[in-house]
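Listed next: structures, encoded as structure tokens.
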Structure I
Amino acid sequence: MFGHDIVVNYRESYDMFACSGILFNHEGPRRGLEFVTRKVTNSVARIKLGLQQEIVMGDLDPRRDWGYAGDYVRAMWAMLQQDAPDDYVVATGKTHSIRDLLDRAFAEIGVDDWTPYVRQDPKFFRPAEVDLLIGDPTKAREKLGWVPEVQFPELVKMMVANDLAVEGAKLR
């Protein structure tokens, strides 16, 4: 919030061309392993390659607005091409649960039932978990002409394929 407020403050106080983007979860193959999307896709790749037996997870029900980082970079570029600076929400406007993520990731390696590979552990449950995080990208769509090009299934496919390549290369 401070980042957004300071951008607005500098824009208004110093007449700077400064835009603030509230970017919902922007995911991709370079996302850190500490994020649930990469934890899942990397673990799925490692399971496929015989390097890992299971994934230990927390709550599987929270829903997130996950989009492709490359699409979000296009939105940032579009913000900077405007005649006047403004603030935007960059999101897909769609949510998927962690269960949906597991469904898609395991499907990429030909596994229909992922339950034997996933174990829940209470230590990974967040005490202040937010059940639903979703953004409204209407302004970005209307003013920037921005829409996400990579949809959730393609994003998960891309991430699993990358993790298979990276983990497979370590075996060589």
Structure II
Amino acid sequence: MAICIPFFVFAALLQYFIAFKWKLVPVFGWGELKHYFLPVLTYTIGGIASYAKYMRSSALSVIGEDYIITAKAKGCKKGRIIRKHVLRNSMIPIVTMIGPAVASIFGGSMIVERMFSIPGLGRYYVQAVTDNDYTMVLGLTVFFAMLYVVSLIVVDILYGIVDPRIKVAEE
């Protein structure tokens, strides 16, 4: 359910229940730890739900593999099998999701920063579009694109760390 609901709907619900109704944290402001709670929770709810879904399905597909059955037959402890074999091999789809997740965080930051009055790049980007500041729009677009490319490079590096069998082709 949390995967299907857009994060700005989560933001509105969190603002209503946690800030207005229960008065646990303030809605607006920036600079103190209590001001970070709602925006961070808004970003993470959908992400955690999707990562949990993909991790579960990936782990279930890995559990049925021959090397897991062999490890069980050899008498390996359940915790070691899960840590060394199941989690390591089921992390590859999760690592794949990291690159696009970075792009979605910055794409969605424009709305969440506006809802929580956060002075961030998304807010400046929207303001630049409103003011027809083409230099700022172009600069931030190039910055977000470079950030996306760097995140994809980091994902490729993480592939080699998570699964040592994945290597760069040597000539």
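If distance in nm of label points 7 Å out along Cα→Cβ at positions 75 and 147 is calculated from each of I, II, which structure is the one that comes out at 1.5? Please report the intermediate quantities before stating the final value.
Details: I: 1.5; II: 5.4.
Answer for the origin of the read-out: I.
Can you rank I, II by Cα Rg over 2.2 N^0.38 Å and just name the one with the largest value?
Values: I: 1.19; II: 1.34.
Largest value of Cα Rg over 2.2 N^0.38 Å: II.
So relative contact order in percent (Cα under 8 Å, 6 or more apart), computed for just one structure, reads 22; which one of I, II is that? Intermediate results must be reported in sequence, preceding the final value.
Working: I: 32; II: 22.
Considering all the candidates, the number was obtained from II.
With distance in nm of label points 7 Å out along Cα→Cβ at positions 51 and 163 as the yardstick, tell me which of I, II scores highest. It would help to have the intermediate numbers written out before the result.
Values: I: 1.1; II: 2.0.
Looking at the calculated values, the largest one is II.
Could you figure out which one of I, II the value 1.5 for distance in nm of label points 7 Å out along Cα→Cβ at positions 3 and 67 was computed from?
Here the read-out was taken from I.
Suppose mean count of other Cβ atoms within 10 Å over residues 59-66 works out to 12.8; of I, II, which structure was it derived from?
On the way: I: 17.6; II: 12.8.
The value was obtained from structure II.
Ranked by distance in nm of label points 7 Å out along Cα→Cβ at positions 91 and 139, which of I, II sits at the highest value?
Numbers: I: 1.2; II: 3.8.
When distance in nm of label points 7 Å out along Cα→Cβ at positions 91 and 139 is computed for each of I, II, structure II gives the biggest number.
Work out which structure the value -13000 belongs to, where helix-only ellipticity at 222 nm (-39500 (n - 2.57) for each DSSP H run of 4 or more, over all residues; to 500) was derived from one of I, II. Don't skip to the end; give the middle numbers.
Values: I: -13000; II: -22500.
Going through each structure in turn, the value belongs to I.
The value 0.15 for FRET efficiency 1/(1 + (r/R0)^6) of positions 19 and 123 (r between Cβ atoms, R0 = 30 Å, to 0.05) was derived from one model only; which of I, II is it? Present the calculation step by step, with values, prior to reporting the outcome.
Values: I: 0.15; II: 0.95.
Among I, II, the structure yielding 0.15 for FRET efficiency 1/(1 + (r/R0)^6) of positions 19 and 123 (r between Cβ atoms, R0 = 30 Å, to 0.05) is I.
Supply the structure label, taken from I, II, corresponding to Rg and Dmax of the Cα atoms in Å, for residues 83-130 alone with the calculated value 17.1, 54. Could the numbers behind the result be given before it?
Values: I: 17.1, 54; II: 16.4, 52.
Only one of I, II returns 17.1, 54 for Rg and Dmax of the Cα atoms in Å, for residues 83-130 alone, namely I.
Values quoted throughout were computed directly from the atomic coordinates according to the rules given, and no laboratory measurement underlies them. Here the structure is a predicted model, which means the values were calculated and not measured. Cβ atoms are built from the backbone, for glycine too; each structure is taken alone.
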